[in-house]
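Asker: Please find the structures below.
Taken together, the values in this text are just the output of simple stated rules run on the coordinates, not laboratory data. If you're wondering where the values come from, they're calculated on a predicted model, not measured in any experiment. Cβ atoms are built from the backbone, for glycine too; each structure is taken alone.
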Structure I
Amino acid sequence: MPELFTNNGASTLSAAIATTGATSLTVTSAASFPTGGNFRIIVDSEIMLVTAVAGTTFTITRGQESTTAATHTNGAAVNELLTAAQLNSGGVIARTDVVSTYTADQYFKSGKPWIDVMAYGAVGNGTTDDTAAINAALAAVPSTGGWVFVPAGKYKISSSLLIQKDNTKLTGAGAGNESGASQPGVGTRFQTATGMTTASILVQGAANTTPVYGTILEDFTVDGNSIGAAVDGIVFRSNRAIMRNVVVTKASGVGIVVRGYAGWATYDTRLLGCFSYGNTSHGYQFDTRGEDLHLVECLAWSNGGDGWNISSASEQMTNCHAYDNAGAGVRFNGGGTRSKMSCWKIEGNRGGVICDGGSTSQIQIIGCGFKDNSRDNHGIYDNIEINTSSGSSGINIVGNTFNSTVATKVRYSVNLANTNATNTLVVGNSFGDAVAATAAVNNGGSTTTTYKPFVRHNQGWNTETNGTATVASGSTSIAVTHTLSKTPNTRDISITPTNNMGSATKFWISGLTSTQFTINVNVDPGATTATFAWQANILYGT
């Protein structure tokens, strides 16, 4: 049986131990000792094991750890002892009934730097309601902050677990696997019970007017059990906080919601290695003032809405994966300004990255891989769609790859759907063969020269080419095949004579189509012929 230990457990004998056969002793005060067995004391040079406590009377086992039972006089010192046998067995736990009153320094002196929910009556068997016990442990965190630990198990919760104090750390024993014969390690799992109407975990101050500060959630799973109507898994309203190795699944609402307040944002909060899957709505929602987040190596899959639905600004996001979501992989829903996406995999969704709603500007989509974001609907959705109701300026789409392995294709890989797309850069991307039903790129962006989108140097979408052509003797024109991916304008083509053009003195171009243009001269050049070098550059991709 594990043994207990307190700091500075000390008293004196209130009566002598007259014989070596005594099985109990009394002390003047038992207040500083554990309230029950087992723990060890030393009287003079004899180590004794205390197996029970009744008031000031200790039931004892004598002569422990090679010491000798002896008589002891009234008033002899009685001190609690941490011994080699205890440490070597690993069987020591801190006295948990007073942990909640410790200062931060005393947490560590106790040998156990956390509040264990088991000390507050949590069971973790999947059937007993553990809500009150876990909330009691969270409420016991000192005002300066503290750590609540939840051992491996299934914890039934019927109302929100509330984190309302700054610098609260809630830790499990790992996110675990789905329960099953082949995956028995469930880790720490909070299981939503029937009747839940609010988020399974709610992180916000008691007054609900400003974010709490410095919250840490890590190493557990929230299982929403698909219970209730629009019950979110986690609502997180904390700034400069961390959510790490947290899994949310089967929430009847959104998996993970990050939300600030009108006057306060969630600055510098980090989501690291989190999973959100199988939820009825979005996997993640970065809501009002849920901005300035740092998102690294997170996943969203098989959600009923978008993988990520973002209506806040300035998100820094890298190495994430959005796949098989019923909505878009990522939707900037009137938000996202100054956000950066790099090194993502976005595949199998109903649209890849969609910018719609209001104004979305200065987004960078760099080095990402897009595949099969058609979701069984041929020619309707796009890998990247810029389709806002007001100006979307300065969006950079650079160095991405676009592929398709299924019969249903996206409409466009990059769709600048309307003239609200201004100063957009589409450069250095790779468009695989037959990746789109209509075309790799649709440039419906601004036609004002100052603000036109710039589409250049993309593999699979040819906007620059060159060659030579000759108007033969007896002719006044030559048709040239240009291989551009769309019909050029006259200004996109430059022609330079490479000889004196014989009898011809003038030249011009006409007949621009999606595959050809014609070089004309004013008269038959004669035997000398007229030769030209030509170059076509669709500068703005229009």
Structure II
Amino acid sequence: MIKLVNKYLDLSNYLNVKESFEEFFLSHPNYPSIYAITDSLDMLSIENVALKIPKEQLLELPDSFLASYTDEMVLVIKDKETIHIETKEGNTISLSFADFMIGWDGVIIAIEPDGITFEKSIVFNTEWIKYSLIIIGLLGYATIRNNYTLIDFGFLVLSIIGLVFSVFIVQEKLGIKNEIVSKFCNSNANSSCDAVIKSNKSEINKWVSFSDLPLLFFGVNIISIFLLPVSSQIVGLLSLVSFPLLGYSIWIQKVQLKKWCLLCLAVSFVIFLQGTLFALTFLSGFLFDFPNLFFYGLTFISVSTLWFWIRGLLKSKYEMEKNNSELKKFKRNYNLFAYLSKEVPVLIGFDKLEGMNFGNPMAEVRLSLFLSPSCGHCHKAFQDAFELVSKYPERVFLNVLFNVNPENDENPYKTVVESLLEIHFSKPDRSEEAISDWHIRKIGLEAWQSKWQVKTIGMKVNLQIEKQYQWCLENEFNYTPVKIINDNLFPNEYDISELKYFINDFSEEVEILEADTLVRA
């Protein structure tokens, strides 16, 4: 499903939001429902709609959209005469309009394309550049270091190419996403690297799978040829005797799995070339050289030990990310968030407190922070809150208040609060820079006072500092930061950055309350 939505986002010119969408979608408590898709798009401020329409309106729909076809969500791309659908497995099918309408139940998800367009043909793919530089670097070093024969150099080049494809296979096995691999593996309806690599047919035992073998083989080959060029003969011999294994791999894909792994076929082709090259050049004159065999075997043991250690770390990291995603689903339950949001003991007088305001005063999400300039935790609280407002300026309102004793003249940070409020009340256009210098850029007390300290503090500032301090005393808030969301205490179990998950829930809650008020009136 993620691949389909990401491709739809690409088609709609949203090229830089795919990672954020994946985070929202996978951690959504209603994953993988249609609501989880639309809600995640809402969180990214992407205009979208999900509805059921009469099938007769198919011609009026945009050129691309997501649709429910035969009880499965698919990506639809239509032209004047044909409907092209792509399934979540990566299969592409072309249908006539009439055939499509038979399996389509009328449900669609459509998004408003971004007005900013990109010339995709001139966008450089950094992945290709990275792997190309690695290959060029290895070949350059090998050429300078060793006096290779043309045959030895050929084995080295083939091994490097094979290693690149082997890395892609391991990425697919571990679930590490790679756009190059995705496009290559799903280039036609009969191919699916994921289905082949992750099938139980690819497992040898609980320690080793077929996906490990190419990486080990080509990795050992490269190191061996680098250090001992004559090792290319052993590489060729091993490639030749691997032909039955290549045939078995092809048979599994064609007969049992009925899907082609293009990465596996590429690796098989490289091994086939190495075996053929050996048969044409070395086979008739090959002699066992036990020191060379010993060196190759020692290299194999070393590389295998290193790889299985690295693979264990990668698997642990992947499992941790998967568990974090499951935990996010649990934490994104709005009912849980609301349950943990306790009432403020004494709310009276809270609406009379004036602080530094950012965002939309009419927003459904109203976050208030009581900060202290001397509090280290307040830096992160403000930064997270300010980033939230910056990302959702129309949907979030931030009110920064202070919990500082106005009678404590020995507190060197008291002047920071006085100056911040005075700047905000008298020169609001400069307040963002002033508070950011303190809580985000953290330029230090002396530098901040030199830049921002106000000599004359108005009566309104002094009155507000007193009111805010007394309100905190009345509620026994003898700590900072104090976080209040829509007149309730922000749950300690959540970070402010996680508030983004509930923006839509707060909006719906406000709409329900307003509707109830109208009904009662």
Structure III
Amino acid sequence: MQAFLRIVLVVLGVSVLVRFSAAADPASQKSAPAGHRITLAEFEDKVRGGWAGQMIGVTYGAPTEFRFLQKINEEPRNWKPEELAGALDQDDLYVEMTFSDVMDRKGLEATADEYGEAFKDSKYHLWHANLAARRALLRGVKGSMSGNPKYNLHPNDIDFQIESDFIGLMTPGMPRAAQRYALRVGRVMNYGDGLYGGLFVSAMYSAAYFERDPRKVVEAGLAAIPTASRYAKVIADVLRWSKENPDDWKKTWKLVEEKWDRDDACPDGALMPFNIDASLNGAYIAIGLLYGNGDFEKTMDIAMRGGQDSDCNPASAAGILGTMIGYKAIPARWTDPLPAIADQKFSYTNYSFNTSVEKTIERARQVVKLEGGKVEADALTIPTQGPAAVKLEQFEPGKPVERISFTDSRWNFTGKWGKDSEGEFNRSDDVGAQASVKFKGTGAILYGQLLPEGGLMEVFLDGKSMGSFDAFNDDGERTEGFWGKFDIAPGDHVVKVLVKGQAYPGSKGAWVPVGELVVFQK
């Protein structure tokens, strides 16, 4: 009898332990009780609303992109239906389709390196973190590292933020799943706050399926990123200030501007009015949602009027709201021109509006099953799921304090050098030509120009070689940082560039155009 009781107690103990372990293990949440049920008809309407919102929002803001820097856009905007076709040529739509295509070909468990391989082979025009990532990939860096500051001087830029919409659209009510996919795709071009921008946006889309209060949607996005990150602090401020100033979005915009539109580390934005930082532009998305009060036009109009990347921001805001209210609830004046182009392919892709909707639904059905939900003939049952804790990472190079132009007396040039046609860069293809500059700081970015005729160079810091770099770009002329380092000991330093007079493989020349040294101080 005693032996029997011991067996019973052991079995009961194991049973309790199993139940306790299942509750404590985040992975076991796939078996959590269902929290939402949505008919496939309603789900498809919301997916259509999300994709349509992106297309409408990006064309609404397209004429204003980076025209309003550190100021509110007060110009009238008269959007015309024929403008919607321009969405087919917008990079914040066709780039995300590169990654969704990898999912469709490789499966949902595709790795960052597999996403990187597809991105490496892309032929469309790129800028900033995307451009830096593709250049790194073409030079042998893997997709899991091509967004890392070691290889990419734009880790905090907006790029993944504007390409993450498709992830939220395929993970209805499942922010943990959205995080998992976003952390793989986002590594290709971003790190830290740039990565969190994509997590923030995709989590808002995920929440938008079952939430009609824009504030709660923004809060859901905030819950998906580390609270100690700069990005989270920016959004927390927006939420607080919007409560304090419920009828004055411009007051909240001004408070964001005063506190957060500073110290941009982007090589193009440091100490300049231009700011492509993910968190600042993410604040404009949030302001649009919070003050738009569920009104489609008002939401994207406010997101656009914040300035800076003012086509991408209304695209995200309108996409999220389109998911909340569904395609049928978007006022007809915005959607009337869509059926005529719904089967036309986005540039560089095999995806149209209609196929994007179809593929999103297919992926979502797979995700629901994987997360422990249920797929029926006419409905999806979504498991209850909260966001996971994400490890904090931050790119903090210090405060930009100076841009030393090549015309400054601290630069010294030897060998044959000459200004480009616009006088913005001093360039050379002379073997052994050198350019050196003295500076005081704890970090620096060597800033120049990429060219189809770009050549090879070697960069030295205080006489020590930092490695070989190149100024080649097969995607046209771009301004870019060639080299950067942010852990330099305080004091006086010298950066030197040695021109090798050799073309990078595939280049039409050997030019090395030097523009400025951007100096940082911690």
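Asker: Out of I, II, III, which structure matches 10.0 when distance in nm of label points 7 Å out along Cα→Cβ at positions 60 and 484 is calculated? Walk me through the numbers on the way to the answer.
Answerer: On the way: I: 10.0; II: 4.9; III: 3.2.
Corresponding structure: I.
Asker: If relative contact order in percent (Cα under 8 Å, 6 or more apart) comes out at 19 when worked out from the coordinates, which of I, II, III was used?
Answerer: Considering all the candidates, the number was obtained from III.
Asker: One of I, II, III was used to compute helix-only ellipticity at 222 nm (-39500 (n - 2.57) for each DSSP H run of 4 or more, over all residues; to 500), and the result was -17000. Which label is that?
Answerer: Among I, II, III, the structure yielding -17000 for helix-only ellipticity at 222 nm (-39500 (n - 2.57) for each DSSP H run of 4 or more, over all residues; to 500) is II.
Asker: Here log10 I(q)/I(0) by the Debye sum over Cα atoms at q = 0.08, 0.10, 0.12 Å⁻¹ was calculated and came to -0.76, -0.97, -1.12; which of the structures I, II, III was it taken from? Don't skip to the answer; put the middle values down first.
Answerer: Values: I: -0.68, -0.87, -1.06; II: -0.76, -0.97, -1.12; III: -0.53, -0.79, -1.07.
Corresponding structure: II.
Asker: Further question: Once distance in nm of label points 7 Å out along Cα→Cβ at positions 380 and 492 is calculated for all of I, II, III, which comes out largest?
Answerer: Values: I: 3.1; II: 1.5; III: 6.3.
With respect to distance in nm of label points 7 Å out along Cα→Cβ at positions 380 and 492, the highest-scoring structure among I, II, III is III.
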